[in-house]
Structure I
Amino acid sequence: MADGVKTARAPEGMAGLAKGLAVIEAFEGASSQLTIAEAARLTGLTRAAARRCLLTLTELGYLSYDGKNFEPTLRLLRLSGAYLSTAQLPSAAQPYLLAARAALNESVSLAVWDDGWSVYVNRAEAPRAWPQGVRVGGRLPGFCTATGRVLMAGLPEEELVGALDRFPPERHTPRTLVRPAEIISAVEAARADGYAIVDEELQVGLRALAVPVLDSRGGTVAAMSVNVLSPHVTVDQLRQDFLPVLLENAAALGRTQ
């Protein structure tokens, strides 16, 4: 297909819309700002096509432009707001996220799987929250996050392997697992243990714990997680003090599904 967009579409599909959506999604996987060249690289579009999409989104009010960088505006939140305001799972999760936050005095998040990514659909922010790259509507790579490992543990084997093939792991810190065999082994451990702990694989100084949210059929529908600063909370403390709280609230949420 022209301009490097790989997704196959029916003859009546709208190529321009597909390119525009690809550009929007590039902001989630990269940073809060993109140049034309960066957007083209991340989407596989030509620079000319990426430029047209970015300028059109700017004209419509979804992006701002300072002469070099494009940045999402508040209007872009409407695209995710429709889902977040009507979806049952994020809404049902709120009291359980709040309960876990009150017990742990840490921010607690809910994430779902989206083709290689952990997408955060709800979050109870702690009063003393610190920057950690997690926000509602944001996404982080699944292979090196606790939520991702838990969500991957609920996938069929072929889907798990396929996700690693489509999105080759990249090293974020010296501790990041990047060999597929190592990641699969960590996912299998999460499946057997019923939780995942990731220790400074995404960001130095950051540890994370996640547990699955299981529906009435035993399927994994989400992951509940907490991130902590490594100097403040040890791995043993995550297991002993944090894990029971997350398991209790994730199980209670699962009973609503």
Structure II
Amino acid sequence: MSTHVKKRLQEIEKEYNVEILFACESGSRAYGLDTLASDFDVRFIYKYKAARYLHLNRPQEVINMAKGNYDMQGWDLYKAIYLFTKSNPSLYEWLWSPVVYYQKSSFADSLRQMMDQSYSLKAIGYHYFKILTINSKRNLTSSVTIEDIKVMIQLIRAFLSLKVLVNQHSLPVVLFADLCEQAKLDDRQQSIIEQFVQCKTSGQVVFDEKMKNFLESIKKEAAAIEEKIKELPEKQINHEDINLFLLTQHYIMEERT
């Protein structure tokens, strides 16, 4: 499917007169939790020619294109970098997605390095805590559906990401299997999480007492986790480095890789 994605990216470049700097998968395919029915959630970052940014009317900051099972969304370079200064978690997950369709190394590698140096662990922590809190409100008293299972996996993913953040003061990885390893789960926890994943990927719902108790234990830990988030470090953004990075993106010429 990579060929189809790249063809659509080329169509976007031509239609909008932009250059794509980076493109990846997000969502289930990036997490390694996709099925045959999963859509392609392609995310990309693009730039216009430098002169376009000097116009009175600002260039389009977001490009959306949905066609069949391809959902494609892109951010303009300046929007992406503004969100970088806010430690935006989506941008982080894009740059560290294990499924990359295209990247200019002068853009992607440099941005990843700046993320390691500048991203606020506290801001990322509150993002995952919000996901954990919202999904914890899901009512599972009636028959559990595959949609419930998907929501619970999002809850579990947020919980594991928080464990990495508060216990290791590290940014969590994107691939779900690697995240489980990074979070240092015991055998029992790993086994229960694998049950959730099996339900999601097979489409056959099983929800036993062990799975229910595991979710309840996560909810009970939430308050303690919230207190630990407050202690996470916040890093300072170096605006001079960012300005230099933006300037560099307009002048470096590279061949596609």
Structure III
Amino acid sequence: MRMAGPLYALYTRRLRRKVAASGPLPRHIGLIMDGNRRWARQMGLASPSQGHRAGGEHVEEVLGWCDRLGVTHVTVFVCSTENLARRDSAEVAFLMGLIEDLVGRRLAGAGARRQLHVAGTLDALPDRTARVLKEAVAATSGCATGAHVTLAIGYGGRQEVVDALRELLYEQAESGRTLGELADEIDLDDVARHLYTAGQPDPDLVIRTSGEQRMSNFLLWQSAHAELYFCEAYWPAFRELDFLRAVRSYADRRGSSPTP
């Protein structure tokens, strides 16, 4: 049953206090923000781009919910390499413009609360979008809050592992080691330090909206031990109540069983 108005606000406040007090809380949350296009159709909007706009504007609000709970690391799956290749060029251009606005004017603007990181292949993006992202990363590098947000843009989890292995091979070749020596000694840490997310903790909780129950090539290496939560709401309609229920589910599962 959907609640609205004062009843929804009251229940949300109570659940927020309960979740914050009960723990354990996730340190790092991954967000697969799915359903923008379907939300636009459901709302009778003329273009799926309007769904992307609503979804982009919602990111900042969801980050605020994470701030309230003290979640220091958030990774948002914005678009995959497949999205860039398969979507209509006009839709992709509109999405890139939204990303530039979200990053340049909001996440990296005055008073930025989180250090910004990018996971993905910037070479696959338009030059302007890549430049805005690079400038935002530099502009927030000195953020002293201890909070981080990573935007997965032009991202693919399998390609990330391939790129990490390639970088590892280059590194070892420069040091003079043979392939045989690398094969004998390679371990998980060797690969992890070459991932796009190197230096960041692995996600504890991954939330996907829209009712789909799959990872879609998102943080495949990093999410090996993450709790997964699938929410029926489309991303623009994803409420703080839905978010808190996901965190409560995480706390219930982690509190009742040891972490692998």
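Annotations
- Answer label among I, II, III for the case where distance in nm of label points 7 Å out along Cα→Cβ at positions 17 and 105, calculated from the coordinates, equals 3.8: III
- Given 21 for relative contact order in percent (Cα under 8 Å, 6 or more apart), calculated: source structure among I, II, III: II
- Answer label among I, II, III for the case where helix-only ellipticity at 222 nm (-39500 (n - 2.57) for each DSSP H run of 4 or more, over all residues; to 500), calculated from the coordinates, equals -18000: II
Read-outs: derived from the displayed coordinates by stated rules, not from any lab. All of these numbers come straight from a predicted model, not from anything done at the bench. Cβ atoms are built from the backbone, for glycine too; each structure is taken alone.
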